[in-house]
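Engineer: Below, each structure is written out as structure tokens.
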Structure I
Amino acid sequence: MKHLLSLLILLILFSCKKREEKKIAQRIDNEILIPTDSLVPIGFNKLPKKYIEQKKFLIETFFNEHINQNDEFNGSFLVAKNGQIIFEKYQGKANFKTNESLSEETPLHLASISKVLTASSIFRLIDAQKLSLDEKVQTILPSFPYKAISIRMLLNHRSGLAKYSNFTEPVKVWGKSKTLHNSDILNIMGKHNIPLDFKPNTKFAYCNTNYAILALVIEKLTNLSFPQAMQNLVFKPLNMNNTFVFELEKQKDSVSQTYKSTKEKIPYDQLDAIYGDKNIYSTPQDLLKFDLATYSNDFISEDLKKEIYKGYSYEKKGIKNYGLGIRLREWETGQEIFYHNGWWHGNTTSYITLKKDTVTMIALSNKYTRKVYQTMRMSALFGDYPFDLNNEGSE
């Protein structure tokens, strides 16, 4: 009787899981065609007013002393806990020539934070049973010339793919005079027999090519352009109304521009049409909506999140690692931070999510500065993280 009861419980659990998977798959199919607003971020306890006031003072002090030194920060900054914004700052220009000021609704280039959002579309397609983590890329993109590389290896940068910025540079391959697109990268890899840098899944090597290929996977599975697929799968369902994928020829003059630290405008180049690894524009408030959604199993399933938020590369000792579309800091004492930084042209960006403390920290600048990367140190304001707020070299 006991064995029969155990079997019955297992059958019920399996049936419930299958119904949930079917529900997710149906929802995704609908969103590919008709985006919905059905995904509601998880609820958190309301923060006490005194707590907000105390943290706001500490955050603003840190911001002014370490990120906005001499009032030179040009960009957007936000810190929130439990979905409540504790401190935010928007200052500087989206365009120095036209004198257009930045506001909370001004989308800025996310640089490599774009990878976090690209990965989330892949996860939603996996939950919809459109593909699997360990499916070989070649089964989706037949012209992809590397049989052993899987979706997981693209996501965690263990594929061994060469950097497209390097192998497309020679004139005989592509050169710098023509605009490069994602489809060109795929074609070049096959046509020119571009060798892998190392055997797949033997080590970690951060490489933008991985996410340029993932964008093509998304296009193939949705039968939509990457900009439209991202709208349907992520941006619209989460009401990220000021977020979009940059399209060079359509938007190069209308988006916020990018500058050196001297305010000299940085021109577009042959790599500015590539998306997936970069080229998503957003705001801190929209990224906060995204971060809140990552706590909900309606956005990404719990089973999949267990695969996302763990390290994959332990060949070398250290606290730094990479999950699936997210960077990690893991200390032997048990603390962990999930984050992604970015740098493209003059755009420098940082996104930090403290899962155990339900904290979101975002810094975006379109005028080159490495100070945005100091944002992570504010983790010490919310938990037992090994940072000295007064010492930039501490960790």
Structure II
Amino acid sequence: MNTPVDTTHPRAAQESGADGVPPRILPRAHAPRLRALDGLRLIAALMVACYHYGGRDGEVARAWGTSPKHQFPMLHEWFAYGPLGVQIFFVISGFVICMSGWGRPLRSFFASRASRLLPAYWAAVILVTAVFALPVVAFHAVSPSDALVNLTMMQQPLGVDRVLGVCWTLWAEVRFYALFALCIVLPGANRQRVILFCAGWTLAAAFAQAANEPLLNIVLMPEYAAYFIGGVGLYLIHRNRRDAYAWGIVGVSWLIGQHYAVAKLWHAPNPDFFSYRTSFGIILVVTFGYLAVAAIALGWLNWANWRWLSVAGALTYPFYLVHEHLGWVAIEYYHRTLHIPSYGTFPATVATMLLLAWLLNRCVEEWLTPKLRSALNRGPLTSHQG
């Protein structure tokens, strides 16, 4: 992740040409890491874990032996709000990708994103496939052919069974990276170009929704675009808190984002459904995500600079990848084999997945990520960038 940018830095003024071309502002070399953002990542991941372990039926009910509604009679309706952690992730991603891509050549941007996503992802796909293939594990494993396709991260558009249930969010992330790379990183990031990108994508996503054209929906992601755009707008606020256009981008994206969240997750009260989420509760969680990233962007949480937050941030991605499917296995073992009560099994499963995430980070990411980044940054294109 790149460092924040100081819009008042003298180098910014030096890049402003007399021809009226908007300045391309370079990042500061040694700005402090936004550790509060790492903590927010972990909160969002734990929200999703709460949903997968206690906020819905399905395979997790087989792991518990009964519905989580019976395991957590007081908490299951709160856990049902957990999938909104994904929307918070997308807002964070918009912020981080804009920060990461600003002032960076395309080759470097691609190498950074690929080396960040792929090592832990490959390890998680292999690990979940191997565990689910064990005779003692009762959960369904995908075919060997489908497992191999999953290594490309293209399984969803190709209609292939997914090894990781959460990987649908990575497909959304990859499409966002592609749009941002083509529209911002390739021509070079500046404030005007980023504002036009946000405004253009917002309008195009609305057109895609109205047209109901599958190809436009795939490319423009009207259901998720507002969250990424909101994060990008919040990064502009991080650069200049008085930027009225940036505040407008964030406000519009929040209005659209809460609409899609309610449309996707709300239903009329029905006693036959697993749980009931109120529209007010959904809006409240979405608003929390925007406000939390805004507080970080404005520097209000700079005091949260504890080193352990960086560790939490490093564990979030591998935890997110493995927690659902391998969590089912852990729940079944702790609860039905060791007979640990549900309120003990839940934290034990989370702790186990965090430990596994730490192992993946130490043994896979710390070893393979720099090697992959270095390999992708080598080549003749490097000398022609920037």
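Engineer: Have a look at I, II and say which one yields 19.8 for mean count of other Cβ atoms within 10 Å over residues 116-123, as calculated.
Structural biologist: For mean count of other Cβ atoms within 10 Å over residues 116-123, the value 19.8 is produced by structure II.
Engineer: Starting from the value 23: which structure in I, II was relative contact order in percent (Cα under 8 Å, 6 or more apart) calculated from?
Structural biologist: The structure behind it is I.
Engineer: Between I, II, which one scores greatest on volume of the Cα convex hull per residue in Å³, for residues 124-299 alone?
Structural biologist: II
Engineer: Taking -9000 as the value of helix-only ellipticity at 222 nm (-39500 (n - 2.57) for each DSSP H run of 4 or more, over all residues; to 500) derived from one of the structures shown (I, II), identify that structure.
Structural biologist: I
Engineer: Which of the displayed structures (I, II) returns the greatest value of mean count of other Cβ atoms within 10 Å over residues 220-227 on calculation?
Structural biologist: II
Engineer: I have 2.9 for distance in nm of label points 7 Å out along Cα→Cβ at positions 68 and 180, calculated from one of the structures I, II. Which structure is it?
Structural biologist: This value belongs to structure II.
Engineer: Which of I, II yields -1.15 for log10 I(q)/I(0) by the Debye sum over Cα atoms at q = 0.25 Å⁻¹, for residues 244-347 alone, as computed?
Structural biologist: Of the options listed, only II reproduces it.
Engineer: Name the one structure among I, II that distance in nm of label points 7 Å out along Cα→Cβ at positions 132 and 364 of 1.4 was derived from.
Structural biologist: This figure was derived from II.
Just so you know, all these numbers are worked out from the coordinates, no wet-lab data involved. From a predicted model like this one, the values you see are computed outputs, not experimental measurements. Cβ atoms are built from the backbone, for glycine too; each structure is taken alone.
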